[in-house]
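Engineer: Structures are listed in the sections that come next.
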Structure I
Amino acid sequence: MALFPDLTSRHLVPELMDDPDLPKADHELALQGLRRINAWSRTTSHLARVILQIAKKNPQRHWTLLDIGCANGENLISLQKQLSKEISVTSVGWDISPYAIQQAQELSLAHKLSADQLRFETVDALSLLDSAPQADIVMNSLFMHHFEAESVVELLSQSAKLARVALVADDLHRTSLGWLLAKIGCLVLSRSRVVHFDGPQSVRAAFSIQEISDLAHQAGLKQFDIHRHWPERYTLIWHRTTGHP
């Protein structure tokens, strides 16, 4: 038996966390594990650094940030708190799931964040008819690996239209090291069978850097950068130039 799965191409299957019939107890146990994994991987700290670098290059007094696919909002809440220490910012989270948005709104209230600081909305970004700019910076995190390539092209294209200044997309990089880190990390940091399956499977579903670069070109993005970072992830950063993506 091979030590590693075949990672030469993507293997996209439904994740257990996305099952609407997942028992609540299993869902909550998985969320606990994901919190520890996100803290260990320093997801929001990395995104905060990237966004602050963009913000400090542009002379705007107040910034707006849109997170597409925000899920239950935990990461965006953490990100908003970190960013607001350095800049004036309002964050908005979009997700297609009304249940996820309800959870996010309740969590935001628990953290005593006002609507001027953070709000959550049920929106299917890929089905928007009006793609006028919605925020200075549009981002997605650990989101693209859930979709077929054609949908990712549409997501990147739509996100670029929604962004006044920049687009930031952060996700897993499909490598043997990434799979091993996910396998070990999920076993060590969580007792959830959902996390034990979904973590390594997410890496198998992820794009390589060459693949995501090709998809960004197909989406019409120009002059974007892709940086690798811990733990075996990448960040795509695109800046708007006048008149076109």
Structure II
Amino acid sequence: MISILAIETSTDACSVALHSASGDVFRYAQEPRSHTQLVMKMINEVLIESSIKVSEIDALSVSVGPGSFTGLRIGFAAAQGLAFGLDIPVVPVSSLEVMVATYIRKMRDNSLPDKSDGDQTVMVVLDARMGEFNCGCYNVNCDGQISTYHHDRLLKAEDAIKWMQELSPSAIIGDGDKLVSSGGDWSELLTHVYPNAVDLLGIALPRYRKGEGKAISSIDLVYLRGTEAWQRRKRIREA
């Protein structure tokens, strides 16, 4: 059986999941600004719990954004180190798609109220600061299979609200409450979830089996907004 490690650090939550012959094990924590300390600790813990060596990992998966610039870089750096050191493929996955998978899993295990009636259109909204939001839209069929309806994009608040009105989603997950405060009445559709590496693993496994793993050197993070804006905000915070 293959062993695949998933790393998810795109939001305030940090998580790692490992699939191996021992089953699936994971670690998850909502500790903003602690990802640097947490991610390698979590990786070591899931390896120990699964009784496998780091050299026995066959592949990796990592969320590539959009999301927190700093968080994404931390998770990607961990994946880079392992992928280069072990010479193994990596399956990149949109952070927003992982959020949809987490939402569906929680809804199905009754951790969240079921807002569906068959197939769903799920809109994902992540606060990108500076009055902008990372948005994506996904279709989910009655079997829980996810497909991209509209590709991830960066929108100003007013444009994101217009997009909601056009799409009429059955659920809005992430930071939709911040859009509601900017205008629009979508409160019944809102659910806040953080992406979880368990669900990243669920997406990555079938893709890896279909040969969709890539060399880490060919994978880029998806910021949607240029890194210049991130550097400018970083300088302001440090001033």
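Engineer: In terms of FRET efficiency 1/(1 + (r/R0)^6) of positions 9 and 33 (r between Cβ atoms, R0 = 30 Å, to 0.05), which of structures I, II is highest?
Structural biologist: Top value of FRET efficiency 1/(1 + (r/R0)^6) of positions 9 and 33 (r between Cβ atoms, R0 = 30 Å, to 0.05), among I, II, belongs to structure II.
Engineer: To test your reading of the models, identify which of I, II gives 2.7 for distance in nm of label points 7 Å out along Cα→Cβ at positions 105 and 121 when calculated.
Structural biologist: Label of the source structure: II.
Engineer: Compare FRET efficiency 1/(1 + (r/R0)^6) of positions 161 and 193 (r between Cβ atoms, R0 = 41 Å, to 0.05) across structures I, II and report the one with the greatest value.
Structural biologist: That would be structure II.
Engineer: Taking 0.60 as the value of FRET efficiency 1/(1 + (r/R0)^6) of positions 81 and 145 (r between Cβ atoms, R0 = 35 Å, to 0.05) derived from one of the structures shown (I, II), identify that structure.
Structural biologist: Label of the originating structure: II.
Engineer: Still on this structure, I have one more. Please state which of the structures I, II yields -11500 when helix-only ellipticity at 222 nm (-39500 (n - 2.57) for each DSSP H run of 4 or more, over all residues; to 500) is computed from it.
Structural biologist: II
Laboratory data are not the source of any read-out in this text; all were calculated from the coordinates shown. Bear in mind the structure is a predicted one, so any value in this text is a computation, not a measurement. Cβ atoms are built from the backbone, for glycine too; each structure is taken alone.
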